[in-house]
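Following are the structures in question.
Every number in this text was worked out from the coordinates using simple rules, so none of it is lab data. Computed from a predicted structure; not experimentally measured. Cβ atoms are built from the backbone, for glycine too; each structure is taken alone.
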Structure I
Amino acid sequence: MVYVQRDEKGRVLRVEPEPFENMTQSMPANDPEVRTWFASRSLHDHLMSLQHSDLELVRVIEDLVHVLVSRGVMSYTDLPEAARQKLQHRAHTRTQVGDLGGLVMDESQLPY
């Protein structure tokens, strides 16, 4: 048995294994609607994980380009103009954020 909260249109908003405040009903855990809700949550969680890893990978690629350029393996001009502009924009933005000093947490302290 699971406990469900529905919105005003009857859509499932939340499913929990224990009763909770604002729950609107209980349902069998194997109910098709409950299983669909869990499947959609799982997909959402996977997509969020991919998005997070994409953001981390962007930073890795920026650092890799910087290392390759600093070691003379490649030049920024080897990159397409659009890529150079994006890297320059991100570098400029990161410099501006860095100039805010204590207003912004160190990247290693971010919650994600």
Structure II
Amino acid sequence: MTEARHALIVGHMLRLVTRFLGLLLLAGGFIALIVDGTRSIAGGTLLVTSLRSGLSDSFPALYRSLESSVQAKSASLWDPVATTLLLLPVSVALGGLGAFLIVFSHRREASNRYWRR
């Protein structure tokens, strides 16, 4: 197998894995949206799970280690991360990242097609 053929196969495989991961994240965001909607309907008010509460409830040890490692690298870095990124709803964070990976995984078409002239 030639090097070019091998690189082409690896590129296709990476694109497939990226697209699959994007679909899983998009599905997770949709599930989080359904859970938040169900909780909001049952509670009678808008209830949204933030990324901070979702991480600290689901993976408490991982959240604490992430917080301590970021603060160990730079003490002033955790405050902007905690105030901006971790206040996003879980559905927006997962859905946005999944949509980005899906769009990122598509191959660009050649711009020199004869019908685009």
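Upon calculation of log10 I(q)/I(0) by the Debye sum over Cα atoms at q = 0.15, 0.17 Å⁻¹ from the atomic coordinates, which of the structures I, II produces -0.86, -0.97?
II
Where does the value 3.9 come from, among I, II, when distance in nm of label points 7 Å out along Cα→Cβ at positions 14 and 94 is the thing being computed?
Numbers: I: 3.9; II: 2.7.
That value comes from structure I.
Of the structures labelled I, II, one was used to calculate helix-only ellipticity at 222 nm (-39500 (n - 2.57) for each DSSP H run of 4 or more, over all residues; to 500), giving -24500. Name it.
Structure of origin is II.
Taking relative contact order in percent (Cα under 8 Å, 6 or more apart) for each of I, II, which is largest?
Going through I, II one by one, relative contact order in percent (Cα under 8 Å, 6 or more apart) is largest in II.
For distance in nm of label points 7 Å out along Cα→Cβ at positions 6 and 54, which of I, II scores largest?
Structure II gives the largest value of distance in nm of label points 7 Å out along Cα→Cβ at positions 6 and 54 among I, II.
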